[in-house]
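*Asks:* Below: a set of structures, written as structure tokens.
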Structure I
Amino acid sequence: MNMTRFAEPFQAVGCSECRNLEGLGFEFTMAFQPIVDITLRRPFAYEALVRGPNGEGAASVLAKVNDSNRYRFDQACRVKAIELASKLGLHKLPNCLLSINFMPNAVYRPETCIRATLEASKQFDFPTDRLMFEVTEGERVEDPTHLVKIFTEYRKQGFVTAIDDFGAGYSGLNLLATFQPQVLKLDMELTRNIDSNLVRQAIVSGVLLVAKKLNITVVAEGVETQAECDCLAAMGVRYIQGYLFARPSLEKLETEF
């Protein structure tokens, strides 16, 4: 791993330090968007999405992340997501996961960089087997072997692993060939208007076949219409995320679908 990406010497950051947002120089919070089990009509998971303190979009927050604060920001996001999810009672929902995006390029040593996550889970009484970690959207994986080490360590800790935005950017077949996660999230470019697009249907059918052979759970992202949902359901997709069911809610869990 190219350590020149880190502008300051690595230090293991504890839970209390990660919660000290003054060290970042900016504040943020989380919005939660459900991933719905359309068979049981209940949440399969909630994805924690970074927002500004007054609900500003993720871009306004991520624009403040740089090489000098990336590690602290990544760690602080995990702690904030767990703290809020616990406060909102997510862990009391049946078999419901908390999905957290992470930056693989911000993880120096997996077994050490997970310390704040474990401390937060203990402090806020949030079961570690309810945590799902997704590779952050658009995060270029410069060293695939490093990502495999991260995911391997996360599985050892009992976390669920996921590849986000599959089919777009850097989250394609090469990444899947390198590591097989427990969850695969189809990018919205594959699910948008899928009910009327034979090419998208053919591609998604192929991905579903691969996922079935590898025993991977598939989530469809970006679903906005009932027609898209019905088409995906007919193809065998059980877990759906998108505006059809709920938009991200600031520090809130939507439960009515």
Structure II
Amino acid sequence: MRYFSTSLLLAACGLFLFNAQESRAQSATVLDGIYNTQQATRGKRAYARYCEECHLSDLEGGALEPPLVSVLFLDAWREDYLWSLYDFIATRMPKSDDYRPGSLKPQEYLDILTYILQRNDFPAGRDALSEDALHQVLLVSHDGPMPLPPNATVRAVGCLQPDGGGYRLEQAASPSRVRTSDETDEVELGRSATQELGDVTLALNNLDVLTTSKPLADLTGRKVQAKGVLNSLGEPNARLFVLSLEDLGSCNP
């Protein structure tokens, strides 16, 4: 029988708990109770003041503004981190005669976001949603994570290979949702450069007219970041209409 010191055992338990907490944080979704009722109540008051004029009291938006509830709303934003929705609201809303976009306090935008989650029947929890958590919480449907909807704009990282008269992306990681598909920045490129490859294959369209930093022949066999519009992942004809293509280096570690 082996004996372990109390300090080693506590250290091991602490490491286990740290890794478990880190794992939960990385996989948190809106199903996990990531806001509290008090915050959503504040959000309801802020929504009535700043948003209701355009999006209406039922959040349906009428004929002029997009709905903030229902499957249509979820399909537009799911499989993406809450930061994207928060950033969209905080930089583009409200649009009324009395208030200009981006004029609210960050906490007000956060509270309005939690009210939208509440009205979409996502559960409340114990703690309030913080701005730091927005990059770690995925917005998913009530059934949990699902395949990306058709025509989602995505970022895919893989190896560029010839495919008859065109090209395909091989060994690609599962595409992740993005909001801007025709440009990129250093932060995003750094994330893509360190992203591990996977087992997804995507046919690539639009490369024949796309302007790239290097000739396609020079990018063949290299790790690339492709951004564009995804038709339907997991089908035999899965393809990406590419709007941005960037070199990330060698496909071989």
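Bear in mind that the values in this text are calculations on the coordinates, not laboratory data. Remember, predicted model here, so these are calculated numbers, not experimental data. Cβ atoms are built from the backbone, for glycine too; each structure is taken alone.
*Asks:* For mean projected area of the Cα convex hull in nm², for residues 114-153 alone, find whichever of I, II sits highest and give me its label. Each step should come with its number before you reach the end.
*Replies:* Working: I: 3.4; II: 3.9.
Answer by largest value of mean projected area of the Cα convex hull in nm², for residues 114-153 alone: II.
*Asks:* Looking just at distance in nm of label points 7 Å out along Cα→Cβ at positions 50 and 218, which of the labels I, II belongs to the structure with the highest value?
*Replies:* Numbers: I: 3.1; II: 4.7.
Largest value of distance in nm of label points 7 Å out along Cα→Cβ at positions 50 and 218: II.
*Asks:* For structures I, II, calculate Kirkwood radius over Cα pairs in Å, for residues 162-209 alone and state which one comes out highest. Don't skip to the answer; put the middle values down first.
*Replies:* On the way: I: 11.0; II: 12.4.
Between I, II, the highest calculated value is found for II.
*Asks:* A follow-up question, please. Could you figure out which one of I, II the value 70, 57, 31 for Cα extents along the principal axes in Å was computed from? Display every interim value, and only then the final one.
*Replies:* Values: I: 51, 37, 32; II: 70, 57, 31.
The correct label is II.
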